[in-house]
Structure I
Amino acid sequence: MGSLVSGLPDGPVPGSRMRVLVVEDDAKLRRPLTLTLASQGYDVAGVETGREALASIAAQPPDLVVLDLGLPDTDGFDVLEQLRAGFAMPVLVLSARDSQTEKVRLLDGGANDYITKPFGMDELLARVRVALRQASPTGAPQPEVVTEAFTVDLAAKRVRDAAGAPIALTPTEWGVLELLARRPGQLVTQRELLQQLWGPEFEKQTHYLRVYMGHLRRKLEPDPTHPRYLLTEAGRGYTLDPTGHRDTALT
């Protein structure tokens, strides 16, 4: 199915070249996956082991990881756990394991989506588009937002503390932080955050934001009970203030 807007492609706009890493040991599947994604305008790399995957992600973080669970050197879940210790890009898991327990385990472990083998390429491409849309709101970000307590690296999709050590965030925590970091010092409304992260039907679920802002403050603020960087404007929205000079109207 094509784009809802006539003339626009389903894949990325030419020039954006979003990067996808395919981690699949079966060459008979890896090759068509990489060719199909490349035909849609993505910049695609393919590897066959967990070790190669982690090295590739560390060297050049992709916008999306397509991860098979049955790798020759390690279980894909272990790769997911190690990836989530320092990166927040979306992960689409491929697996022949189709039990409900396995799916819940992977989603709780940080996967953004799960597709069971065998699958159609049209379904895979649709899931890739959804994952990238959710992870990459519009607007060209500056490469980093630096505070005295932490640095948000928008290009690498990760956060470091003041000493340079990675801070592990869940995909949703990263989604909230990224939206704020794209407009540092500016108010991002509750409605915008909810629409971008969960969809229009969640516009009134403001408690979601309170929960995730609480998680972020515990991980990033020197004193979570008196935030300096992640500020709330009651009833309106949130601001990431890189200076830490809190406005008295914000808390």
Structure II
Amino acid sequence: MEVSVVSEMDKLIELQQVDKELMRIEELKGDLPQRVREIKQSLQEYEEKLEQHRQRLGEIEKEERKHQARIEDESEKVKKKQDQLYLVTTNKEYDSLTSEIEQVKNAIDESEMRLVELSDEEDELKENIAMEEHRYEELSEELEKREEELQETIAETEKEQAELEKKREEVIEDVSRAKLSKYNRIRKARNGLAVVPVVNDACGGCHQRIPPQDLVEIRTGDRMIPCEICGRFLYWPGENEGNSEAE
């Protein structure tokens, strides 16, 4: 059955009122939902950083043990080769042993230098881990607080929101798919306001003056006319309706 222009406009007006109440509930939550999402994202990033840093710390400690063992082994080699110097009988043997000792000492120097580099990196990592763990704890405490505030707000408005959402579903059953699609597009683009009254012969949303012939048709309900500028649905207000709407 075809829906009359007047009936469909009445449903759009009712839908706008329901959506305004739902917006009011969302405004009560403020930026809490967004803040909760941001904190959770930050915590996840810190967890990933900490995991990477701890993994690198483990790698450093493993490499340090390798170089320390190498230094011990090479130092023992140097000692043995130096003892052999007293047993050689030719200059050639002496020079060969001296060269080998020098090579082993160079290997020890390389490991010692690497240990210094690893120690510096280890100290920096531990400092970063300490700072990140501290920040992680702060964010965890803030998350707990924000989630508690959000849950309190949700609990206070949960019943009302459920009733409004149910009412919205009932209302849109009597609105054509084309009009509902247009309504949703306008509401998204116009700060949640898709249906506005005529105020002083102008659009109650953007205050654009309305042509006289359009005013007549809006008042009689013969045709559903949108604002030429903002595209909002226009209707003739009742006697007790407010005189202005937000941009």
Structure III
Amino acid sequence: MSDPTQLGDVSINIENSIATIEFSHPLSNSLPGRVLAKLAQTITDAGNNPEVNVLIVKSAGDRAFCGGASFDELLSIDSKETGLTFFSGFANVINAARKCPKLIIGRVQGKAVGGGVGLASAFDYTMATKFASIKLSELAVGIGPFVVGPAVERKMGLSAMSELAINAGEFRTAEWARQKGLYTYIFDSTEELDTEVVKLAETLAKSSPEAMMELKKIFWAGTEHWDDLLAERAGISGRLVLSDFTKNFIQNFKK
């Protein structure tokens, strides 16, 4: 049987100054450390590419946008050091999006769980379908949304983030997420979503790169300390994931 932590990939296509980045994994587009590392590096490289004016980040398939952390990899964590390394993967993706000098459009076609909500929050402009409900499930697993929390709080506010973090077993609808500021627009179908994502990307691709870069600096002002903050948060998650509570929860879930 294939090792789930070795599955999944990230691809990029650059056309007409638009970089479309797609991540995939057969288990609900969950994110093992290897895919997280490649996603962070791909975003960074696209941001530094002079042929790119705007990024689209999406996931494969037409159902789940992102199932969050790979449970198989969580089970394999056996020390604080390996825990820190894994959760730093999410920190690196969020920081790559934050530091990218180009605007990033997020395309969310389905459910986003845990780290998937963090990804959606790290994009500059996120559109979704009505099927893109969200849940921060980390507390139920025995950890917490420590790494993604700052990105979610920045996008949706402390009240919405804490509601998601505390009521960790319940999905909130895409419309709820739109009202709280995570999504800008919601569409009835993936086809409609894709049409509008491409339409906005084509408009931005023809806009002033310098003006967009300056706008992005304003959007992310006050987050300059996130390299240290998210590393500290990754350490908390890396410690908690070693608990018997978390190991038992994941094993029972997988059964």
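Consider the structures I, II, III: one of them gives -0.41, -0.51, -0.97 for log10 I(q)/I(0) by the Debye sum over Cα atoms at q = 0.09, 0.10, 0.14 Å⁻¹ as calculated from the coordinates. Say which.
The read-out was computed on structure I.
With relative contact order in percent (Cα under 8 Å, 6 or more apart) computed per structure, which member of I, II, III shows the largest figure?
II
Using the calculated result 24, 18, 15 for semi-axes √(5λ) of the Cα gyration tensor in Å, for residues 31-158 alone, pick out the matching structure from I, II, III.
I
I, II, III: which one has helix-only ellipticity at 222 nm (-39500 (n - 2.57) for each DSSP H run of 4 or more, over all residues; to 500), as calculated, at -11000?
It must be structure I, since only it matches.
Coordinate-derived values only; no laboratory data. Note that the coordinates shown come from a computational prediction; the quantities given were computed from them, not determined experimentally.
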